[in-house]
Structure 1
Amino acid sequence: MRTPPIDGLEALTDGELATLRERFGSLGFLPEVLGRAESVAPGQLDVVSLPLVRWTLRSRGEPGDRMALVFCYGAAAAATELSRDLGDGLVHRLVEAGLLQETSGGLACPFRLTPLEGLWILGDDPAAGTDAVMGPGPTTLELLRNLPARCEGAVLDLGTGAGTFALALAGRGASRVVATDLNPRAARITRFNARLNGLPLDVRVGDLEAPVRGERFRWVVSQPAYVFRPPEQPTVVFLHGGPRGDELTFRVLGALPALLEDPGTALVLFDTPLEPASPLPARVRRALADDALGLLLLVAPGASAGAQAVAYAALADPGLGPEYGRAVERNRAHLEALGAREWKHVLACVRRGGERAPFTVQLPVPGLHTRGPEALEALLSGIDAAVLPDEGLAAVPLAPLPGLRLPAQLTLDGEVAHLEAQPARGDLAAACPLGGDDLSLLRELADAPDVGTALAALSAEAPGAAWMDRVRELAGRGLLVDRRALRRVPGPGAPR
């Protein structure tokens, strides 16, 4: 499969693209349609689940389902149906531009056009070739949900692909958005997506920070290619980050100090093989080479070697034919030669802090799909408090994380053998064993106006206890957060 030509896309006028997005919205071609379709076979390879996804959409038969079939899942529809949905004149122009192609079954889209957050993002089929441009995927949503709900200042989307993060942040109020990519095809597709969505983007071609050298940004976001590449495998730009997979990621991390304003924040999502002899925080710190930066690493379990060998082999042969089997063996042998046994899925938050003290924190989390950017804001508020001197920490209105669960294990005689603080689903925090004194601490902090007041009450009961150290530990794990951040954080299950 080859990437389809994109020259014709540039012939579509801004007015025609505005009409297209208006029709998509009115027809119900929205993320909810894809969510329902993908839920029928969760966790399966795309090629395995595709027939069932298509059947589900055809069974519903709504106009939004038809749009998803044609523009997301490579199915064909009769020209008469599409003309009824989109208008005969617009369908004719989409065929002329190559956004729709005539096939034996009707008209089909050779691209993948995905609805996301009120946007429509055009990308390539991931198996379309070495210069294919990736649109939104499941891990894209993980990073997107941790980006600020309201973005101020200048933004850089480093390695933009189809422009997903750049467009999302442009829609969230960023004053200026620059999107860069090494792949010229990605830059052209991102410019098309900017016009499709009626949003201004400054799109540049070049390697890492080269296109923006000398500029600084309030926000830098990046999801670099982070998949391993066996020696005999041709490099797929959006996929391969080097032989191990994380080589490009560490180049991105090394570029951040020169790109961040003061204050400024970078979010980088990646996978990396576990190295017991070289802990991840130390490797990231070496790449950053700037001790003044704050570093938070949210570390979730990654896919196994076998799962990765299978999943990425499916891109080499989407039909799961003989080449698929060879690709699985090639991938698995390569990982064995690397000695890679375990992977971590990581969101790195790097901050140039203004008045904030620098820190290095690694937190194990079950996953990175949070309930929204407020979860990261709440976590950072606790970490910022934890690195303050005693006098500063005493003045902070810390409180337990909303929805904190306290499951206990009991002995046969009913005594509590183990008590643990666990965050609610969708929060970013690390579970922590609790002692009896910790329950008193949590109760006082829930009611007191600040840490100092809570600890004064506790010290009267247990003088000499290391209360301040325990506050720092719980805040550093995300289990205590600044009450001022809580005002902006809806509780678990609250409407959004």
Structure 2
Amino acid sequence: MTAAGSPAPAAPHTLRGHCAPPALAELIRDLYLEERSGTLVISRSGVEKQLILDRGMILAATSSLDDERLPAWLATRKLIMPDEAEALRRLDDRRVADTVARRGNIDPETLAGAVRELALQALTAVFRWPELDYHFVEGAPEPWPFTTNAVQSFEMIIRALRSMAGFDQVRDAVMRQDRAVRLAEDQYLPFDKLSLSSIEGYLLSRIDGRTRPRDILAQVPPAEEDAGGRFLFGLLILGLAHFHPPLGPGMLSCSHLVKGDEEKRRREEAELAEVRACYAVAKSGDLAALLGVQPGATKEQIRTAYEQKKERFDPGRFLRRVRTELKEELLIIEASLLEGYLALRGKALEAGMSDGRKQPLNMDELAVRKGLNKTRNQADEEERVRLAEVYLARARDYWKMGDVYSCVQYCEFARSHNDGVAAVHALLGLALARNPDHRWQKRAEAALIRATDIEPFNPSYWVGLGDFYRNLHLYGKARRQYEKALKVQPAHIAAQQALKELPSPRD
């Protein structure tokens, strides 16, 4: 009977289920964090192994297999004689350990070490099973002739994970995370007391809270990547390390990790397909299909369609992998949408002007329309300028890569949208000058002159034009350009040096 008003003791919480090895590590972690004592029974195909837990820590393990019974285990290691092992065979492992300890033939630490090795073998075996059944029997374990601690428990789990089955899917999910990994601040474990391999110790030193899993593992030899990935997963699933920012509230869950990765992968594939399909339409040149408008659409419908498509294909809306793999396609889509909008809107305006029907003149409405048109024209011009900047940046990338032809193409794209950018003409001139053909040389000269016309106050453009003439052995023209640069900036080092290197003028 309980005292009046006192609640009856709750029934022990029973855990039972079917899982894969990665989820078993998660289960053992939860039992440790909850400090639960009892027996975790793990079985598969008629074989049963039991983990004896003391406040969540692994105290010992037993097995239904004869060669994993404690008497046979001690006899194999020559800690007891075979006939003694046969005599002890009918006792359970806890009583065997107690009996051997009382006889005093084995040092207590040696006995404890042998039992821990047996527990590690049993745990390693269950982690090799592709699937397993489990149930947890709550209750304080009977006393064994030794104790355990958190370091020994975590070391057993980390070592058992080295041969865990079903790791491929989990590894892929961990490797695809864009989050950094950092060591836990709320769970202390003296790593220096763990028996870590050299690779595991090295990886531990690489976890700095800023580096992603794939970047951490990229620092080990390819032959060690699998072992390193298992160790990193062990730290994450045991709560010794965390993703930063975390995947979700609470401790890491294998199902959440894999499910979230699968959802992310499906989204990536859908986004890749969507961008590639839109890019194909953009390359076809069908502007109406690209914007998704019908022939004869009004300028308001064209603008609405453009704004919707522009927002949908904004690179910031896509996942990192999509932005990286299809960076150029997204740039082309952005440019094509603007070109389509401007072209179709121009046609709509022309169609409206050619319409012979006379409408009554409303001065108030005309004033409103003028204001709206001014705002929209300003927005269109801003779009052109921004697009020219995008094309110029791409042209510079190709110039750095040595792809002169693509550099010229993107400079032409930029110039078509904004002819007043001196940097575009200067880069175009440099790229065109790489082709010795006379026509390309004339185009290069025109582009370089245009840069000086736009920004005569910039000495670099005068020097660029002077270098062009010097390469053609037109030293008189080159000298005049360098002198113009020095008029703008008398201390310009490049212009001064170029003048010194020019041949002396003829008398």
Structure 3
Amino acid sequence: MEQSSQNILELRDVVKLYPGVVAMNKVSISFKAGEIHALVGENGAGKSTLIKCLTGCIEPTGGEIFYMGEIWKKVTPAQALKKGIGAVYQEFNLIPFLSVAENLYYGRELEKGLFLDQETMNRETNSIMQELGVDINPDSKVKDLTVAYQQMVEIAKTLSRNVKFLILDEPSAPLTSREIEAMFAVVRRLKEKGVTVLYISHRLEEIFEISDRVSVMRDGEYICTLNTAETDHQQLVRLMVGRELTGDYPQRKTPVGRNVLEVKNLYSKYVKNVSFQLKKGEILGLGGLVGAGRTETARAIFGADDVISGQITLNGRPLSLKGPKTAIKNGIGLIPEDRKHHGVLLGLSIKENITFACLPRISPRQWVNTKEENIMVHKEIQDLQIRTPSETQLVKNLSGGNQQKVVLAKWLATNCDVLLFDEPTRGIDVGAKQEIYKLMRALAEQGISIIMISSEMPELLGMSDRIVIMHEGCVVGELNAQDATQEKIIMIASNLGYTEGGSLQ
């Protein structure tokens, strides 16, 4: 059977098997030339496996893939890119100590005689960045850029090649609304030029804004493809999870208690004069635009960034933080934004990750008390419902939602009183998000105090008991949950101020 002339790429009954795991089971999907095609599904649905098959990172166990009328067999990533299939992954593939331009042209550097043509590479890089609507200096070192700008460099690096089929895997996760709109504009221009874009995102509102068609995967199987204009959020969620989801955000059942943590006039290299209080059993949201200083505030409280001046008080006692070790000893835990690099040890087991932060507790005489360790690990796996065949499973083999649960389990094993959640559901599917929300609310009801940083406005509004808003390293406002709206938060976060009735101060 020949491939349809309308399809640039087609999968027919593609299977990928790993020992004991069926990652993809007879998946058949077709992609039309010049369309924006969304792919949705929970973590573990098979989306990442599909991407890796298309880009030559792995070879399917069975089935056929056709690309531009030719069968796609044993293709390396370099060959895939040369043929016009490019991908921007959730995990960055940048060289931190090279410049932006050097990253864009790495492996295909422009030369002038015996030397690099840095001037031309910088000029071309600047042109691409202008097309993206982002002001990034081509000479800047990648390590000095924010997460949002690093993501934009990844997109620019792929777009700098003559791609015909572009895969965007959660490209908007660390971006602001303005940056997302700029990216959407680029995606639409690529579509006009005939480029096919495979857009993968857990943010369903993006799917409806940007895509022409949407395909759904679940548990390694292809479910269906729909015209985006002919479906809605409820239908997509039902197809993705195989069940109805109700009640996005669990509500508080018990009142918050006394002040547990007080931050007063805090200064670090990145924030200035930050002051707020956190109550027992409260979920305190930290709102603001990318670069507002939210993550940096959490890092200062955790001792990861040096505090220049100011005071942090925990349970009435001043803290003298001399690094994360002091914070952990005093019952403070941090679930970081970038869990793969800073939250878990991907090459170690679930057991090793959970016990990593509390080794002194289970090894008082220089060796591990395996009985106590096993009891602790089994309790956390059961309490958090971590889906795994065994506690010896490597964390890198878990879905994003279960990896996030392992990070949380690590801190709960330390018996911490304060948890700092930085983008708690970044890169997590809609079903796993609800599990994380329920866990956070249950922890708050048990008396654990939570600071939650979130760039997702519905999440910030739905989960927070109170919201502190930051702008350029400073606290510029505070709202109670019942008074908070998206309009108020954006206006305050933009440092425009807000008065009742919607007028600017």
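Tell me which structure, out of 1, 2, 3, gives -19500 once helix-only ellipticity at 222 nm (-39500 (n - 2.57) for each DSSP H run of 4 or more, over all residues; to 500) is calculated. Structure of origin is 2.
Each of 1, 2, 3 could give FRET efficiency 1/(1 + (r/R0)^6) of positions 110 and 134 (r between Cβ atoms, R0 = 25 Å, to 0.05), but the derived value 0.70 comes from 3.
Of structures 1, 2, 3, which gives 14.7 when mean projected area of the Cα convex hull in nm², for residues 190-397 alone is computed from the coordinates? Value 14.7 for mean projected area of the Cα convex hull in nm², for residues 190-397 alone corresponds to 1 out of 1, 2, 3. Hey, distance in nm of label points 7 Å out along Cα→Cβ at positions 54 and 222 derived from one of 1, 2, 3 reads 4.7; which structure? Derived from the structure labelled 2.
Computed from the coordinates by the stated procedures, all read-outs in this text should not be read as laboratory data. Bear in mind the structure is a predicted one, so any value in this text is a computation, not a measurement. Cβ atoms are built from the backbone, for glycine too; each structure is taken alone.
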